[in-house]
1. Given a computed value of 1.5 for distance in nm of label points 7 Å out along Cα→Cβ at positions 101 and 125, which structure among P, Q does it belong to?
2. Which structure, out of P, Q, was mean count of other Cβ atoms within 10 Å over residues 61-68 derived from, given a value of 19.2?
3. For the read-out helix-only ellipticity at 222 nm (-39500 (n - 2.57) for each DSSP H run of 4 or more, over all residues; to 500), a value of -7500 was computed from one structure; give its label from P, Q.
4. Tell me which structure, out of P, Q, gives 0.95 once FRET efficiency 1/(1 + (r/R0)^6) of positions 5 and 93 (r between Cβ atoms, R0 = 30 Å, to 0.05) is calculated.
5. Consider the structures P, Q: one of them gives 31 for relative contact order in percent (Cα under 8 Å, 6 or more apart) as calculated from the coordinates. Say which.
6. Looking at distance in nm of label points 7 Å out along Cα→Cβ at positions 29 and 149, point out which structure of P, Q has the largest value.
Structure P
Amino acid sequence: MTFPKHITKEEINDLPLRKYEGKIVLVTDSDKMETVFDELREHEVVGFDTEARPAFKRGMRYDTSLIQVSVPHKTYLIRLNYTGISSTFTNFFADPMVKKVGISIKDDLKDLRILCAKHHLPFLPKNVLDLNDAAKQLDVDHAGVRKLTAIFLGFRVSKAQQTSNWENPQLTEPQLRYAATDAWVCLEIYQRLSYLGYV
């Protein structure tokens, strides 16, 4: 099967809108982290993404406050600004037995490395795949969640919550669905490309 090499905004907007409809597990307690990552290690592949409070002033940045990790039938939303960072977290990313799949993850990994350094923890991720790289190998010249989802899955996702405040004491239902969707589509794209023998 071949995929389109190009897709326009108009073509994306003509596609049906979808979001993650599965089970969401919100994690805010550091005591739950070990159990969560033990369960994630039961899977060979996970989709992931991160969110941080948007900074609207030049030179300002906020730490990663949320990491989303999707496995079949469930997506974990881990609020790092509540759970903190521990070796349980860094060991999971360093585990070569679990493939961590994301889109445009260079900055995500850089920000996680900065956050881990603040906690005096090494962040040495292994077995990480950026689906932008897989797309390039197929001569698909687009990057980003919205375009790759449209090309490989045939639907569009909303980015309306992207610049919302991810440090709010209570995340809204649209925030939760948006965050889960971004990790879920990474897993879905990977599984589709894997089924077709491309990754």
Structure Q
Amino acid sequence: MRVNEIFYSLQGEGFFTGTAAVFIRLSGCNLRCSFCDTDHEAGCEMSAQEIADTILPYPTRHAVITGGEPGLQLSDRLVNLLHSLGYFIQVETNGTRELPEGIDWITCSPKYAPVVLRRVDELKVVYEGKQSLAALMAAKSTIPAKHLSVQPCHTPDPERNAEILAECIDFVKANPEWRLSLQTHKLLNIP
């Protein structure tokens, strides 16, 4: 697998916000979202065993596999190896690719392509503005999930960020089955 980076931090967004986790960011994505902060070309090839050896020294057994799009590379071998070592495996995906069996928690953040996953634990929609309202409701009706969250898209414009946040708050107040997800790692400058 081509690994962009591996690091230990706190989960900054979604259901597990504040949880210590080791992040395995895989390179490559089948979508190119304007707000993405990942260099999809960077990284190095690592085997499942090399990944496991790299994350074992960290005290947590919560592994977040993210990307790019993990569904392009994530293997049964890595999932099974991490489970054998006692890891809880969370995958953050755009949902456009099937994932290996046995993943403990799937966070699906749909973008601009159809979602093919049949099981999702958390639906986390990045909200870019009022045009996203229809997408939020469509995602809820087509992607079965136990937990629904809306996350304001961060832009370089502080005024626009304030507008997007206010719209997200209004949306959650009008649709209380949804939760607000903030990128707390960015707010608190947690690497």
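1. Label of the source structure: P.
2. On the way: P: 19.2; Q: 22.0.
Traced to structure P.
3. Q
4. Traced to structure Q.
5. Corresponding structure: P.
6. Max of distance in nm of label points 7 Å out along Cα→Cβ at positions 29 and 149: P.
Laboratory data are not the source of any read-out in this text; all were calculated from the coordinates shown. Model, not experiment: these values are computed from the prediction. Cβ atoms are built from the backbone, for glycine too; each structure is taken alone.
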